[in-house]
Structure P
């Protein structure tokens with residue numbers, strides 16, 4: 001039987017206390033965080049536009065970025081019992097909705113805004129357009145994935161590591177690749 005390192009126990013306790021301070025801080029700024037969440041060192045430019053369900057874990061380095069914060073429907077909603085790994089970015093200019101019991105692995109980007117493509121030399125003048133992203137319940141998104149605007153990922157689906165999801169994924173399917181495509185049904 002392995003002996004538990006005292007220093008590791010102290011560090012764990014300090015981390016738990018630090019999480020409670022972060023939850024209090026973000027709550028004072030208007031973020032709605034339900035019970036029993038563990039919040040790492042994350043950043044959020046408009047906390048009053050974020051709702052986090054109960055029993056969630058958000059690790060260090062997560063960036064919740066709100067564009068156009070004065071649009072009423074511009075929100076990030078994270079369901080209960082959801083895990084968001086280190087270094088993830090959620091860039092929201094309309095609505096990003098993440099369901100219950102989801103696993104989002106580290107360094108994943110979820111971006112609901114894009115630019116139109118104009119003729120050569122005019123990209124700085126292109127218009128932005130945003131479309132909501134919906135990630136339904138019980139979804140697993142592997143590390144280093146990119147989820148783009150207008151995508152719905154159906155209940156129980158799995159997105160393989162490194163995938164770029166450009167179109168909606170039906171429920172209980174496994175998708176992977178660049179761009180992501182159907183691999184097989186999740187049985």
Structure Q
């Protein structure tokens with residue numbers, strides 16, 4: 001069995017696709033996943049499943065989620081090993097001690113057709129995409145004039161031409177602390 005992390009796009013954010021975590025866990029279990037656990041109510045789930053047919057697993061999960069959400073779900077799957085390597089790579093090492101910055105990652109649905117020249121900057125969103133590795137983009141955000149941090153997802157999708165879902169770096173690190181079943 002392989003431990004996977006599922007990142008669902010636009011779940012319980014701004015009143016969109018509001019769903020209980022228990023319902024999400026039930027949908028994953030009905031799709032054949034084992035030991036399903038959730039982290040934070042924004043669509044982060046850990047589960048175990050055989051590694052043999054990831055494509056079939058994704059189709060089963062998407063089918064169950066489509067029934068639950070009433071629309072095509074944005075589902076981004078990574079193995080726990082991939083998350084461990086991501087955190088160990090310390091992509092934000094030079095930024096973590098800086099005050100008033102928000103560190104985020106965007107999980108990409110696939111590799112962009114062309115690798116852009118980094119950094120990518122969005123002045124309106126007060127953010128900078130500092131790099132990318134293994135279908136993950138690294139984002140550093142400052143506060144905008146309105147006092148809020150920039151929202152990277154739409155900018156990432158426009159610049160890289162692929163679907164994405166973003167998470168705070170602190171959330172990604174918390175995944176490693178979720179106890180094993």
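Read-outs throughout are calculated quantities, based only on the coordinates presented, and are distinct from any laboratory measurement. Small disclaimer: the values here were computed from a predicted structure and weren't measured. Cβ atoms are built from the backbone, for glycine too; each structure is taken alone.
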Item checked: Test item: Kirkwood radius over Cα pairs in Å, for residues 56-135 alone calculated as 15.5, pick one of P, Q -> Q
Next item on the list: Compute relative contact order in percent (Cα under 8 Å, 6 or more apart) for each of P, Q and report the one that scores greatest.
Entry: Q
Next item on the list: Taking -8000 as the value of helix-only ellipticity at 222 nm (-39500 (n - 2.57) for each DSSP H run of 4 or more, over all residues; to 500) derived from one of the structures shown (P, Q), identify that structure.
Entry: Q
Item checked: Cα Rg over 2.2 N^0.38 Å from the coordinates reads 1.11; which among P, Q -> P
Notebook entry, point to check: Given structures P, Q, which gives the highest value for distance in nm of label points 7 Å out along Cα→Cβ at positions 8 and 128?
Noted result: P
